[in-house]
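Given below, in the form of structure tokens, are the structures.
Any read-out appearing in this document is the output of simple, stated calculations on the displayed coordinates, not a laboratory observation. Just so we're clear, the structure is a prediction, and the values are computed from it rather than from any experiment. Cβ atoms are built from the backbone, for glycine too; each structure is taken alone.
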Structure 1
Amino acid sequence: MADVILETKKLTKEFKGFTAVNDVDLRVQRGHIHALIGPNGAGKTTCFNLLTKFLVPTSGQILFNGRDITGDKPAQIARQGIIRSFQISAVFPHLTVLQNVRIGLQRELGTSFHFWLSESSLKSLDERAMALLDQVDLGSFADTVTADLPYGRKRALEIATTLAMEPELMLLDEPTQGMGHEDVHRVTALIKKVSEGRTILMVEHNMNVVSGICDRISVLQRGAMLAEGSYAEVSKNPQVMQAYMGTADGELEAGHA
């Protein structure tokens, strides 16, 4: 039996009579890049919010490494190794790229987010921070003020700060959204690179990205699981093709739910 790192059982979220996520059974295998796709309003982002406990499920279970985490708080989820990219993204535009990653690394000192620490105390993290920046091809941008980074490079910085938290499971929410072709290609290659030894669950609208790097795909429609499988299997599924209505070139293309 496959090694399942994350599993949901009949995960449901209702908002005043509207069911955003409906009885979703999701199984993410360890070491996989797993995509969650679906048309606008399919419930993908709501599902992410349930997994990270930014929303509390109406019913159902969430299991991580076989342990029931349904009742855990967001901070407890993060400490166990489920890290969502925006949770610790580069939210300090006037700090340098290096300083942003260093803040993510403060957890290693046991002084997480104590911004008043002396500069000398934080300098001990520089070597590790630079290694992370090199991993995402941002080494040459270390001293750049984050606000001055091109958009695609900012997303790479988000991934570096996520890696600083040493995630066992990375949740990436539309990592290539709003990017030009060159940035999409760079960030896709980056996700593939950092997936070594990790598990990644991503919401993604770009089917070229999904088909290129994802081991498995789950398709949501109106909050329910419509199909699951490899890209080859999912893309030929008549229900999935109907849900997307296709595009001009016949490829599936997801919305930005």
Structure 2
Amino acid sequence: MRQIVRVTERVQETPSTVTLRFDHAGAAAPGQFVMLWLPGDDELPMSLSWVGDRKGVTVKAMGDTSRRILDIPVGTRLGVRGPYGTKFDLSRQRVLLVGGGSGTAVLAPAAEAALAQGAHVTAALGATTANELLFEDRLRSAGAKIAVATDDGTVGHHGFVTELADRLLHEATFDVVWTCGPEKMMRKVADSGRSVGAPVVFSVERHMKCALGMCDACSLGPFHVCVDGPVFPAEQIARLDEFGRFKRDPSGRLVAA
């Protein structure tokens, strides 16, 4: 069922990302997503960057509709359908997060929930440059240990967050690795986890139209990301030739990633 909400807060997180907060009482768990509808425009899948009665989505411009959503002011009415999808298992005690760019958005509420239950969380955050790092202060305030990597070396490790994650995995023992970002990045994180025996869990982002497993737009091998995911054990997904190499366009056609 779609619920009409009003945007109660708009936060410019980085030059390219904006968080929209809204009151929505539906139960949601870290890892789940909603379908967000701007009246007169398309419906888009959005991972929840905030859960609870006051939810939030963190938007990065990827297409025409997301660019329009970035600019909407407080008070704008939106349609919200959901939440949908699988969630993170919060039972592990030593957690490594690996967030690539806006992928950190879905990991942040999972980290906060795990920390609230007494887990130890290390967050490896990656971005192209320092001012594009997402939720670093939020995660630090929640009690996570922070390590950062930037492509241009403006802060932290000069290089990719996958290199940083690999180093952390060889320096300490983790019960699980949660990662979200480009599929090629997550494949590398899975390889690093496998090398030290740490299970890796992906949050996969694919084009979704229905969120009900009916339209086939988000198919990934034998899975529909909207209902079988978006949170998957890496061993289910990383072995698929399609993952990180191909994606589906809005029509559902398989194209090179």
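Who wins on mean count of other Cβ atoms within 10 Å over residues 39-46 among 1, 2, i.e. which is largest?
That would be structure 1.
Taking -6500 as the value of helix-only ellipticity at 222 nm (-39500 (n - 2.57) for each DSSP H run of 4 or more, over all residues; to 500) derived from one of the structures shown (1, 2), identify that structure. It was calculated from structure 2. When relative contact order in percent (Cα under 8 Å, 6 or more apart) is computed for each of 1, 2, the one that comes out at 28 is 1.
Out of 1, 2, which has the highest value for volume of the Cα convex hull per residue in Å³? Intermediate results must be reported in sequence, preceding the final value.
Numbers: 1: 134; 2: 118.
Comparing 1, 2 by volume of the Cα convex hull per residue in Å³, the maximum is at 1.
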